[in-house]
Structure 1
Amino acid sequence: MAKIKLTKNELKNQKDGLKRFTRYLPTLMLKKQQLQLVIRQVETALKNKKEERDRFRDEIFSWVDVFGEKVGFEELVKIKSLEIEDSNIAGVDIQIFKGIQFEMPEYNLFEKPLWIDAAVEKVSKLLAYDEEMKILEKQIELLGAELRVTTQRVNLFEKVKIPEAKENIRMIQIYLGDQQTAAVVCGKIAKNKLVKVS
């Protein structure tokens with residue numbers, strides 16, 4: 001604990017600091033709760049999206065042998081653009097997945113197998129799941145980092161700054177009270193000496 005001045009000005013500064021800490025603490029606690037809630041929601045959304053993707057993969061399991069053929073899906077299915085919306089949750093800038101656009105080049109129907117259209121559609125859907133899950137994972141990462149910082153601030157205020165300010169105020173008040181008592185005692189002694197002299 002830093003050495004403090006035992007003065008009335010320092011007492012006022014400590015009381016102002018305590019007032020400020022107690023005013024900000026509820027806001028920080030609310031932010032912490034909001035972040036925890038949003039993180040749980042995003043984690044649930046990510047879990048649901050993974051389950052959805054896994055179900056879709058199981059549905060297209062019969063296509064596995066087809067995907068083994070050298071068709072060149074990477075040439076046929078390219079991401080043209082991601083539709084992402086910027087949002088702010090409890091002071092954290094995050095991106096929200098809105099959709100995905102694919103670039104589908106024309107291909108020669110005589111050179112490609114008959115099932116190519118259906119396969120391109122399935123691969124596109126899998127890529128969309130993967131991109132959306134990446135964005136959800138990034139949201140969890142950003143929100144988690146902000147939650148750690150907010151938790152540190154709550155702990156700093158709750159466990160360090162507020163108790164420290166209260167203890168400083170108590171010490172200054174005791175010291176100033178002792179000084180005032182000493183001044184009264186000195187005044188009485190001086191008065192008694194004056195009365196004896198006269």
Structure 2
Amino acid sequence: MGQPDRVRATREIWLHAAYELLVNEGIDAVKITALAKRLDLTRTGFYWHFTDLAALQTAIIGIWQTRNTGILVERCAMPADSLCAGLFNLIDCWIDPDLFDAPLDLAIRNWARNNTELQRLVDDADAERLNAVQTLFERFGVAPHIAHYRAMTAVLTQTGYYSMRIKESRADRAQAGCRYAEIFAGETPTKSETDDFLSRHT
């Protein structure tokens with residue numbers, strides 16, 4: 001194969017290749033030589049975009065922070081007419097892979113087991129996510145001490161889903177989301193809320 005054109009050798013191409021290695025093989029597989037071989041590029045091309053491997057790793061962590069934690073916090077803060085509607089905004093993250101990247105989240109957590117600094121960032125992210133979900137409950141009158149445990153239940157339920165690698169169709173996951181919203185809220189969503197939620201995932 002000839003030398004790839006300049007469009008192919010973008011920073012995003014290197015990041016995407018690193019992402020694929022991370023989620024499929026773990027952080028130990030993310031090496032400059034392996035990336036260059038995967039992309040049929042030279043190692044020199046890598047250094048046009050990153051000073052070193054640590055800079056690439058930092059970029060991946062930044063994507064995770066923005067995409068997963070950032071979007072989850074935004075979804076919890078979205079306007080909603082009821083607690084169930086607010087929870088549906090959150091549960092969208094766990095159904096739509098464009099909102100929340102579960103494979104990346106799991107890969108980051110696995111990486112953090114052997115990286116103290118990254119584990120600190122994961123702990124900070126977990127605290128930020130939990131606070132966002134708890135705040136959602138409190139917005140609709142749930143007492144703080146109760147909101148905390150309801151938020152924990154919601155967050156741990158989803159973490160369990162991807163750590164156990166549960167396989168469901170998007171439609172089945174959406175139907176399950178209706179049940180979870182009812183359990184988390186302690187009240188039944190209205191038909192219009194349920195219909196609106198399900199329509200987002202058909």
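Quick note: the coordinates plus some simple rules give every number you see, no bench work behind them. Not measured: the values here are computed from a predicted model. Cβ atoms are built from the backbone, for glycine too; each structure is taken alone.
Matching task: -25000 is the computed value of helix-only ellipticity at 222 nm (-39500 (n - 2.57) for each DSSP H run of 4 or more, over all residues; to 500). Pick the structure from 1, 2. The value was obtained from structure 1. Starting from the value 37: which structure in 1, 2 was relative contact order in percent (Cα under 8 Å, 6 or more apart) calculated from? Derived from 1, not from the others.
For the set 1, 2, ranking by Cα Rg over 2.2 N^0.38 Å places 1 highest. Suppose you compute FRET efficiency 1/(1 + (r/R0)^6) of positions 59 and 171 (r between Cβ atoms, R0 = 30 Å, to 0.05) for every structure in 1, 2: which one lands on 0.30? Value 0.30 for FRET efficiency 1/(1 + (r/R0)^6) of positions 59 and 171 (r between Cβ atoms, R0 = 30 Å, to 0.05) corresponds to 2 out of 1, 2.
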